[in-house]
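Please go over the structures that come below.
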Structure P
Amino acid sequence: MTRLCYIQGMREYSTEQTQPKDSSLNSTVFTNEFFKEAFRVDKDINNELLENSAVRQHPTFTLEECLLSSTKDVLLQMAKEHGLIIPTSKKKNEVASQLKDHIIKIFTPMLEYLPTSNLNFLNRFANEKTTVIEASSVELMDISHTNHYGFTYLFKHNKKVFITIPTELTPSLSALKNKDLFERAHLHERVDAYAVSLSNLYGVLDIDQAAIVWNKYEKEDLTPMMIGDILSHLNSTQIFWWYEDENIISTYFDDDEEVEEFLQSVKDVSYYMPTSRELRLFFATPYDPASPAIHAMIDFLSTFSLDEADHVQQIMQHIADACVVGEELSDIIELLNGFGVYFHGIEEVTQFTQLYDDLEEVSRKWNLKGHRPSVLKSR
């Protein structure tokens, strides 16, 4: 079962196509502080992940040398994510050469589509007048996209991890002196955050709805076309959503066929309008820990002996996801068995089924465009 990240919101709003701006917000739902907290990783885990991602060799500094430090399969995958069509029959150095030319070409235009944390890190290379930085003080969020795009590279040498930027790219770092670049980048990462939250809330939504929600809370008025243009540039680095045919689509869906099948199941109701609090929660967490239905399910799961202390939370996340997506109960039972949870009598089965039904009633369902079944029934 695919893991997603959702939350059941606390308040019900009517879904009108024109919503007044929320004047209680200063400027934005997603602040720099929010992003720092959302992507914060435990220091030991952070260092372990950096080390595991590093190539075991002395740092290299030209772009082609950096690229050749990776395997051919890695280079082909990078090329695919850059939208390059390179035959697998090409030799490794030919793939690297084609990638090199492409990366040099797009580096400057792509800066404004990087997270601001990545731009701040790139600025260190310019300010410290270096092409290599020891990774001991670097967080994963600092290089999340630069490493993905092939703008920076990780190396482990003499038991230390280093991050390098290819020498061909360093002249373009002068663009970081422009404050407008950072403002545009922050706008783009906020649009990305809306796409994450709203695809978690609706499963699939059109850019018209994304613009309606954005313009309710944000100081910048964006048209659907403007949002679509931003999403097109951000599309290649996403793990939570993908963008196609003016639709923002959760990565729960693997292909167009699954999306089309889902859209045929969506009820003819207006979209639920999330609150600003819900937008932040849908971005960061899979469910609302304050929900009585969640508490009841966690209490029930806690009665079983599980191998790991955090398995209850993991199972709860999967169950909450299943409620939102509309998985079959049999799939949930199979999931529970995978975690070592088995029911030993009809009483336990009945109790779980009732708890699951209660949870479904208060979950924001994809096929109801983010509404709760209990609320629609009351109407």
Structure Q
Amino acid sequence: MKVLVLNAGSSSLKFSLTNTITRAHEIKGAVERIGLPDPILRIGDRAAPIAASDHRQALQEVLNELPIIEVEAVGHRVVHGGNFTASSRISKDVLDRLEAFSHLAPLHNPANIAGIRAALEALPEVPQVAVFDTAFHQTMPEFAWRYAIPHQLADKYNYRRYGFHGTSHRYVSNRLAEQINRPLAELRVIVLHLGNGASATAVMHGKSADTSMGFTPIEGLIMGTRSGDIDPGLVLELVRSMGIDKATSLLNKQSGLLGLAGYSDLRDLHSAISNGDQKAEAALKIYTYRIKKYIGAYAAAMGGLDAIAFTAGVGENDSEVRRLSLAGLDFLGIQLDNAANQSGGPRISHKGSQVEVWVIPTDEELAIALDTEKVLKN
């Protein structure tokens, strides 16, 4: 099946035409600066200025570049799926439910829904599927997802830990099991999705047992511009002193590595460290220390550990982050092969290491395409 995969952001629309039989992306690109001056359409190495005042116009520009007749289905990435436990074919009821969840992910879901509406208008006869970042984590036990606030309040307003990056965590954990040639159902695995957004997931016997992101994508690991775990008392103080809008912006867009050192990109952080920037060096230690704590916590939660997978932009490409995140974890049976780590793996642990460590490239577009095909066939 040929699936048009769409990932709509607030000012962007990433897309791919993915063949689920060959598992290849036949065309891949993005529209950038939607609703802003000088929008651009990028396909491969080619970039061209276009008109894209909204997602509807941006999608039409994309469709002008695609062999539309070959598109058999559309798969949409949706960040917050609320209580959806699996990918779902889009209907009016599904769309209404997604609208109701928008307040839970105000930075993501409105854009995702705008992309869905644009695609429904442009391709009304093509079946469309929503693939949720949160769905994989619906297997978490209550003791992992419930916050210690009054039941009545939490249940009324759906205040709970949802987790995100689920499509990536599911895809990578399955690929990891294939690499080590063992059934995922037998394994206790930690997947570290490290990019500008970052999360860790404990995958126990093929299911998400716990994950670092919570009610929103702010909780957990330190990220490019998001704070990660922070004392709720400090959040209340920020809201009291700055107001809700400024505090929200601070925690989402001005914190994390950017707040610690002035750089949200690890490449810039490493460059600053090489030039003697002590704040940048401290930021890297804080960043990797948080990752190390989650590895230890999830190994304890699962009663042991068989393998770790690093994925996403930082996880796949930053050997120093991987090294520092695993430093001192020999007692867990992790023996890093420094040469393999420097070269990018894919296996970066010694052959005798009790816990195998791998670098596994994620492919969320392929995972969305495969899910779309599965939903429609079922």
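So here's what we get for this one:
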quantity	calculated
Parent structure of the calculated result 4.8, given that distance in nm of label points 7 Å out along Cα→Cβ at positions 170 and 338 is the read-out and P, Q the choices	P
Structure with the greatest value (metric FRET efficiency 1/(1 + (r/R0)^6) of positions 82 and 274 (r between Cβ atoms, R0 = 35 Å, to 0.05), set P, Q)	P
For 20.0 (mean count of other Cβ atoms within 10 Å over residues 138-145, calculated) the corresponding structure among P, Q	P
Among P, Q, which structure scores highest (criterion: mean count of other Cβ atoms within 10 Å over residues 258-265)	Q
Origin of the value -12000, where helix-only ellipticity at 222 nm (-39500 (n - 2.57) for each DSSP H run of 4 or more, over all residues; to 500) was derived from one of P, Q	Q
Volume of the Cα convex hull per residue in Å³, for residues 162-361 alone derived as 113 - corresponding label from P, Q	Q
Parent structure of the calculated result 15, given that relative contact order in percent (Cα under 8 Å, 6 or more apart) is the read-out and P, Q the choices	Q
Value 20, calculated as percent of Cα pairs over 37 Å apart, assigned to which of P, Q	Q
Of the structures P, Q, the one that 27.2 was derived from, the read-out being mean count of other Cβ atoms within 10 Å over residues 130-137	Q
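Bear in mind these aren't lab numbers, they're just calculated from the coordinates by the rules spelled out. Everything quoted here is computed from the prediction, not taken from an experiment. Cβ atoms are built from the backbone, for glycine too; each structure is taken alone.
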